[in-house]
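Each in structure tokens, the structures are laid out below.
Here, each number is a calculation from the coordinates, and none is a lab measurement. Keep in mind it's a predicted model, so treat the numbers as computed, not measured. Cβ atoms are built from the backbone, for glycine too; each structure is taken alone.
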Structure I
Amino acid sequence: MNKNVHELAMQRIGILFNEFDNLYVSFSGGKDSGVMLNLCIQYIRENNLKRKIGVFYMDYEVQYDETVKYVDRVLQTNPDILEVYHVCVPFKVTTCTSMHQIYWRPWDDECKEFWVRDMPAESYQKANFPFYSPAMWDYDFYIQFAQWYHFLKNANKTCCLVGIRTQESVHRWRTIYGNKRHRMYHGLKWTRRLSKDIYNAYVIYDWLTTDIWTANGRFGWDYNRLYDLYYQAGVPLEKQRVASPFLLAAQESLRLYRAIDPDMWGKMVSRVNGINFTALYGHTNAVAQKKIKLPPEHTWESYMHFLLSTLPEKTRENYLHKLAVSINFWRTRGGCLSEETIEKLRASGIRMEVLDRSNYNTSKRPVRMDYFDDIDVPEFRDLPTFKRICMCILRNDHQCKYMGFALTKKEMEARKKVISLYEMLKT
């Protein structure tokens, strides 16, 4: 008999509780991580387990008031089975609201007079984590916390349960279905190894948004009432997300803070550069959210150089470095494209060199080419065009995530340095 998504999730949680002596949930205050935590609580209660589960909450300081209230409610319930790690640390967080400010720091001591709220009294702060470094990004902290927690508990095997679903994005779909079998735990496709004996598990990866709300209604679980306000504000169901308000994905909805939480909005505008501008224009073609138009007498390449000339030197050099790396990649290694895309490029007269096969495990073939101006095909986001660079600049996408860029060599070296430092501290 086929099982529904709830039954499958409970089955996966059962596997984790049997296999791992140390478990914790990565909780964000959103609908997915909320359901993930409630599933674990349900499993522990129904099976009368005499063990606790950790709850890891990275507090980004600036949040809707309803999110703060929901998090407080959740972290104060079930004290007999939840071990809470409410983290307030000034790690670096990407911001796409300003051309001048690439990142900001929640709970930054130097900006204490501008904090939007008081730091929670029982929170874990930077002094609690020997691995913390001012150079650390939020995603670095996430990885290092897993190792810190693993050694803190003197665990044999640690697993972090993460509430992500493949319906949300292609990136999340790849997390589950990417060909990384060597990093799975015993071949379970919904697991990924972070480091030795430490794994992530995505037990609700196959849930739909409707499944999330069905579970909340069926079991009477508490949820973030912000989603009710989103609904009243006319935000489509699939776009209702709880995240740091200054990320690229939040540009279009930043303006909602003014209507939904005006008190918080009044505090935010002095906290991070460019918030008011992004709220006004973040949903328009001023930041390339709608259809972007090329100014008269410009090519996309010349428009790119014009945009770069308006930026601060450090910001401009960041984009130029990423562009140089990308140009070299497409000229020497080539990007993997489908046969259909290759034929469209040929029909458009794009000069390129198509190789026989790639070192990657894919049926697509690597194609070497130079950057070109633009092309009107559905596969636009896979191709090296100057228009895409222009879109990154207009969106203040400093990491060029729209271009699909991974961490740079410098960023990878910084991450390795942090990991090495922690390795020395724990020995």
Structure II
Amino acid sequence: MSKPAINSAGAIPMSASKSRALSGRLRAPGDKSISHRSLLIGALTVGRTEIEGLLEGEDVIATAKAVRAMGASVSREAEGRWRVNGLGVGSLLAPREVLDFGNAGTGSRLAMGVVAGHPFEAVFDGDASLRKRPMRRILDPLMQMGAETVEQAEGGRLPLRLRGAREVIPITYETPVASAQIKSAVLLCGLSADGETTVIEKEATRDHTERMLAHFGAKVSVTPHGEHGRKITLRGRPELVPQKIVVPSDISSAAFPLVAALIVPGSDIVLENVLLNPLRAGLIETLREMGANIEEVNRRDDAGEAIADLRVRASALKGVDVPAARAPSMIDEYIVLAVASSFANGETRMRGLSELRVKESDRLAATAAGLKANGVDCMVEGDDLIVRGKSQAKGGGIVETHMDHRLAMAFLVMGLASEKPVTVDDGAFIATSFPGFVENMKRLNAEISA
């Protein structure tokens, strides 16, 4: 395989090299999933919603702009503190401009649910990466609810023009794959329905939408379904009441300094205010099975979400078998788990990763390629990723990131503990989810250079 070009226009190559013990405290950016939802649901309340700790990454800013384009007032009061003056369920206005979501898959898909519940048209678009991602799985249930795709790129991809329903039809929908984005889009559209909308999922996925809708006053019931699934029922046409939202730190972002502390010898750090929603904490569970020393300090609840500070110390890791049923609770953390597995003694098998193929990149293939470029023994077998780790990875490779922020951060973490430095071809996209990543890591003693 030829080496990727690392000097393309706009690209920011970065390298990470072996670091001394990491130490100190870090507060990762606000949770991206909760940040997107707080803006969109805040726009559907009647009155002012105040948000503290909002992730000010490019993905969330794109959602803020889309909400503003649909008539809600969105303003930044101070760093991380935002205010949304909503118009109420079904009362947003037709946007005059294209809703450009950049790289934001979550923002675009959830906003489709919102638009589908309004009797107007909106054009959705994004960057080259987002244009490759499948939208048909979101659009199919929305069509059943009365929305219409007027124009679309091949395969139901962006750019597309979506016409919302004049009368939203309440439906019962069983999701074909474990996806919180599908579930959330259906529920957000169902807010405008006269009746009950039900989503059935065979594997429970992150439940921030249900929790936040209930926090804002919607009638939402959640019951078990089958061995691992849930049935979520929403009563339509509620009057959502503005609330204050405090956004905890994103476990998906905290995962990078967390794994770095585990693999860099002698490290001892504290990650503050981390979201530990049980449907998001699969990485913590898996790392503990591998022998990770992760201590919860000051565990508490805020607006129905579990939060704690995490003290993380360098640990001798061992390979484990990660069941497919755990994938929905850690779908964004598999790349950095693969990096951790490279430093574990023995084989780690991560099962059932088909959903990784339709993320910002084909993360399954790209992760395997990045590992191999750095001398790690690994293979993809069906939808499983198998990593045969050692106490230290070789490093020395150049990783092609495919415009994917998590690939860039994960392999920079690898470089902090590998024998040789690791280079990523482009770190520019890190800002979509973790602005200030390099600076924050340097404060912990990480050796990263651009």
Structure III
Amino acid sequence: MASKTNFSVVIDIGTSKMAAFAGLKNEENKIEILGMAKVPSRGIKRGMVQNIDEAAATVSQLILELEKQIDDEITTVDIAFAGQPMRLNEYKVGIQTTGEGMVTQADVDELLREAQNVQVEPGFQILHIIPQAYIIDGEISDLAPAGITGRNIEAVFKIISVPEVYLTNFRRVVEKAGLELGEITLAPLATGEAALTDEEMEMGAILVDIGAGTTKLSVYHEGAMIHTAVIPFGGDVVTRDIKEGCSILLKWAEQLKVQYGQALGDFTDDRKVVTIPGHNGWEPKEISFKSLAFIIQARMEEIIDSLNFQIERSGISDQLGLGIVLTGGTSELNNLVSLVKFRTGMDTRLAHPVFKPVNLPKDIKITDFLTALGLLRLSLEYAEPVLKKVEKKKKKKKENRFSPWLKNVVQGVLDYVDDDDDDVALK
């Protein structure tokens, strides 16, 4: 991924929030955070663009916040997204080596070009080509085969394709926000960069990101991602189950889930209750912690069963050396790790960053930024280190970044966000 400036800007576009980083590779070859921001998503449903104008206004607000922090103009952004449907196919191709009995980088590049020309389903576009294995004269090699002796080389690729209209809509959103779209990355790939070590990817691990609108899964083995899937429901469905099961407003259901929710009903104290205040003449309502937990557990078991199905589809469920790594806002539910262990029979842990960037605040909620952090790492992978800090130019205040119609949308989003800040107290 490349940027036109000496820093990169990345955005994780989620259903409930958009999170962004601005960063660079410093003289010590470490990722350095220049700025970070998070705003509630508008115009996004289950990881996909539903309303271009609202999504563009949200991106604009995010970028303005970042520009204030870095005191520079942002022109290009890379994004990560997750949404259904997508296609995952395997493709195998072989050629004779050209380096007098030795594999050259040109041979590896030729194999990749062959994979790029594969015909995919009409209306779909290739997003990622992931090497799975290289086979040289019948022997399986590592994922960096250049320099190995051999006369024939074969490559096995996993090809991820997504509907072209999805990519077109994201481009429209970014361009309406006055920006240029750089690279687009599938969110599970970006999250894996931040949440899994090289050793975990080698031994075999499953990364599960339970977001608001979707649940993302990626299976790693022998250093490569071998399977990925996006399940089209997540924490929002749990909230709606609480709303319907307890007959309360959606905003109160979300507060109940976040403040008092647990994933195992049997482990919950049935003597504890929470009181929902009365409104508009309706009496206050008492809800037991145990009833709340069983509502949450039922939906989480359904999500975990969908994960089990995808793990089986990977074909190597019995070869994974490790287990499941959980991330995403919903992963913070009490006892969810225990429920996942019980339901899958696999060791499970919560995710944390596997590398430490310079200037990453200690007090941030890291689950909100894990995908963006991995995306920043990918974006800066081939960037040249910045040897010294470049003196930033004083940026003129830009009153006309947006056309009048988009200004109204931006203001509407800001007003909506301000209204959302008034939480309802639960007694």
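Annotations for the structure displayed:
- Source structure of the calculated read-out (distance in nm of label points 7 Å out along Cα→Cβ at positions 23 and 239, 2.7) within I, II, III: III.
- For 23.3, 86 (Rg and Dmax of the Cα atoms in Å, calculated) the corresponding structure among I, II, III: III
- At a computed 10, 40, 39, 11, 0 (P(r) over Cα pairs in 10 Å bins from 0, in percent, for residues 39-222 alone), which of I, II, III: II
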